[in-house]
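S.K.: Have a look at these structures, which come just after this line.
What follows is calculated from the coordinates using simple rules that are stated; it is not laboratory data. Here the structure is a predicted model, which means the values were calculated and not measured. Cβ atoms are built from the backbone, for glycine too; each structure is taken alone.
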Structure I
Amino acid sequence: MLKKVLILTSFLFISACGADNATDQQWRALDVNNTLLLTLPHGKVVIELAPQFSPKHVEQFSGLVKKSFFDGTKFYRVIDGFVAQAGPKDGSEKDKSVPILAIEGKFATDKNWSFTQVQTDDLFASSTGLKNGFALARDNNESAWLTHCPGTLAMARGNEADSASSHFYFVIGQAPRYLDKIMTIFGRVVYGMEHIQAIQRTSVIEGELAVDSREHTPIVSMKLMSDVPKDERIIIEVENTESTDFAERLVKRRVREHEFFYKKPPPVLDVCQVPVRSRLVIGDKG
């Protein structure tokens with residue numbers, strides 16, 4: 001079977017490795033056991049999960065997905081420039097049936113821990129970078145955490161830190177980095193972000209009529225890619241941010257060598273504005 005290859009540029013995701021661990025392998029295949037296929041009325045979305053960073057949340061969310069828990073639920077809190085949030089009705093038996101999770105906001109690191117560094121002296125951390133396709137920030141050699149870049153998948157919660165269960169959200173606007181470390185990020189969109197952006201907004205400006213709940217965007221289905229019939233799978237490869245090719249591209253992006261920049265901006269890179277490419281290997285049939 002001939003491969004269909006489509007290069008997709010996104011400004012959301014990020015992966016990593018230290019320079020000492022650089023590889024010539026430019027692309028990385030996703031694990032179908034840690035990839036979700038979200039079907040919305042207007043299109044399909046592929047999500048990479050992050051068990052290496054948020055294992056308990058990935059385990060519980062994957063278990064719910066396997067039970068078709070989210071099928072038919074709606075995106076009930078969708079704020080333009082912020083997030084699209086979904087889940088079962090608050091206080092319902094379905095809602096109360098899911099165990100509460102302890103927050104996985106950050107993880108320990110040491111001086112031997114490696115990642116692809118993007119920036120130092122970030123507004124929120126001593127450094128930022130990429131690891132395994134995910135944007136992260138780090139404080140010295142002590143701890144690191146995933147960052148709220150556009151396309152991030154994270155778990156909603158109440159006021160208490162350890163109060164998340166099944167409600168989740170995608171970042172659909174500018175990066176709300178002030179939520180870093182106090183929420184659990186456990187995935188990222190790698191394909192179909194335009195369909196996430198097309199979810200019906202539920203928040204209106206003062207003076208407008210409220211959006212009827214019947215117009216809220218439903219989840220047609222959400223499945224682990226490993227549970228999708230092989231002829232219906234969407235197989236994505238993502239750019240390997242541990243690769244020498246990516247490291248070189250990162251340098252070029254920082255210095256803005258293209259002739260378009262007749263005036264050079266400062267050599268600053270925001271971790272949420274580093275494009276990590278994806279490519280479609282086996283296609284979306286619509």
Structure II
Amino acid sequence: MKEKNITALISLLDDPDEGIYSHVRNELVSYGEDVIPYLEKEWENAFGSIIQNRIETIIHKIQFDNTLQKLQEWALSGGINLFKGAMLVAKYQYPDLDEESIKAKVDMLTQDAWLEMSPRLTALEKVRVLNHIIFEVHGYSGNTKNFHAPQNNYLNNVIESKKGNPLSLSILYSIVAQNLQIPVNGVNLPEHFILAYVNDHIDIVKNENIKILFYINPFSKGSIFTQKEITAFLKQLNLEPKESYYEPCTNLEMIKRLINNLIISYDKLGYPDKVDELRELGEALAT
């Protein structure tokens with residue numbers, strides 16, 4: 001019965017009446033991802049750009065709604081899994097992304113770092129291991145040529161190209177560190193993004209008993225620095241120091257910043273539809 005209903009609805013996609021098309025579109029969207037294979041098959045057999053454009057619009061709407069819902073669920077669950085949050089943002093642009101293949105490459109980074117780790121290592125020594133594996137062995141670096149390109153914010157692109165911006169490299173670095181139970185978290189610095197190595201057994205969400213051991217700059221191949229350098233950086237920007245510029249943020253805040261980066265990039269490139277959709281995704285994180 002369901003298949004017959006879907007087939008009947010798809011047969012009406014070429015109707016010139018906008019009211020009928022609007023009704024058909026809403027009905028097909030209500031079926032969710034189950035209807036996509038039927039639409040893709042129709043797209044392949046369709047003659048004329050009108051039907052193909054309508055099918056593409058419906059598929060995009062279904063995929064966007066699915067991403068939106070999963071992002072809301074991720075946020076409501078506490079945003080614990082940073083990799084999952086970054087993948088959901090990537091799936092906005094690449095809905096057919098093979099998440100498992102990306103995870104396998106992240107796992108390889110984690111495994112390579114784990115092999116060189118030891119419980120006897122100090123915090124600095126652990127970071128040196130992470131820096132060696134991520135930036136020397138695997139060759140990740142900052143994308144200085146196309147710094148503002150939206151692709152720098154999609155983790156799959158970062159992993160494929162081995163280049164990213166301060167935030168995306170920080171996300172990758174933090175994912176690997178968190179996989180190894182190393183307490184490295186993001187710091188929401190204006191005009192930049194860095195990481196903080198904090199003491200063990202703290203509650204980042206409740207912001208309790210935080211003590212920063214030192215800061216890490218993944219965009220500069222994991223260079224180490226202190227609070228003094230952050231203060232000097234803020235002075236260069238003519239910004240008053242705020243507590244939030246020095247303290248670690250949550251995974252949820254990192255993904256919010258990632259979406260905001262994309263909004264700025266697509267706005268500069270002149271993609272208002274993407275800007276509107278990304279703002280909607282950003283609002284989904286307002287738990």
Structure III
Amino acid sequence: MFSAPPTLKTEVFASIPDEFRQAGKLSQERIQAGKGTLKTDSFIEGPAFDQFGNLYIVDIAFGIIYRISPQGIVKKMAEYIGEPNGLKIHTDGRIFVTDHLNGLMQCDPSTGKMTTIANRFRTESFKGLNDLVFSRDGDLYFTDQGQTGLQDPSGRVFRLNQDGSMECLLNNVPSPNGIALDPREHFLYIAATRSNSVWRAMVLPDRSLTRVGNFIQMSGGSGPDGLVVDVAGNLYVAHAGMGSVWKFSPRGEPLLRIVSCMGAMTTNIAFGGVNQQDLYITESETGSVLIAHLPSPV
């Protein structure tokens with residue numbers, strides 16, 4: 001349908017140190033839930049930057065949150081019984097985590113203490129939370145993926161409002177994963193991993209969703225995972241299993257392919273660096289954080 005876009009290379013910014021890797025320690029439950037195999041020694045996701053330029057990532061397989069300095073030094077910030085999948089930092093510095101096992105959580109950046117905010121909706125447990133994004137006003141959108149897919153398209157998208165109320169916005173997504181808002185917050189993007197597509201929903205003034213459609217249909221790999229949108233409205237899609245991140249225009253045209261210099265599990269992405277001009281990518285197969293220096297402007 002489109003010509004192949006130009007490619008951009010990556011380089012390694014940081015890797016999980018050997019002393020933090022835990023091959024052979026996965027439980028049978030986590031293996032059955034798709035968190036890895038006994039060969040898995042880490043499975044990182046959820047990159048997000050704080051105001052000081054530190055990068056936070058999660059290790060879903062072993063319940064760890066790491067803080068990485070601007071120089072690429074990796075330190076363990078928290079370790080607990082859980083399966084952290086997504087992480088975002090509120091403008092006030094609070095760290096929010098979508099945990100597949102425990103639900104929506106908050107992490108104290110000074111102590112590493114984990115607190116559960118919500119683990120069910122209207123008395124029903126979550127299927128398994130995945131990723132999250134804040135609106136400018138502080139509303140929190142998050143995905144509830146679990147083991148949903150084309151065989152069970154019942155994945156959900158929630159919004160936690162500033163007043164503490166929670167709403168289920170969608171309940172028919174086959175494997176909702178990454179989630180992002182466009183700069184005007186007129187559109188909400190959702191990665192439907194196991195249908196290998198990215199959905200787009202229009203956000204109405206009353207914040208309800210309408211005109212939900214299949215914005216981008218992908219192929220190969222494991223499907224789209226993490227999503228981010230730049231200031232121009234271009235959508236970046238981490239294509240897990242393909243070893244790539246794709247840049248699409250606001251109209252859905254492929255503009256750039258960013259290629260992993262390590263493994264193929266490019267799972268999640270975040271902007272960082274000077275003027276947010278660099279793209280940081282979690283590559284979960286090798287436990288590496290990659291960096292791509294984007295052409296200007298983003």
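S.K.: Looking at structures I, II, III, which one was distance in nm of label points 7 Å out along Cα→Cβ at positions 31 and 263 calculated from, given that it came out as 4.8?
M.R.: Going label by label, the one that fits is I.
S.K.: Among the shown structures I, II, III, from which was the value -3000 of helix-only ellipticity at 222 nm (-39500 (n - 2.57) for each DSSP H run of 4 or more, over all residues; to 500) calculated?
M.R.: Derived from I, not from the others.
S.K.: Here P(r) over Cα pairs in 5 Å bins from 0, in percent was calculated and came to 1, 5, 11, 14, 16, 14, 12, 8, 6, 5, 4, 3, 1, 0, 0; which of the structures I, II, III was it taken from?
M.R.: II
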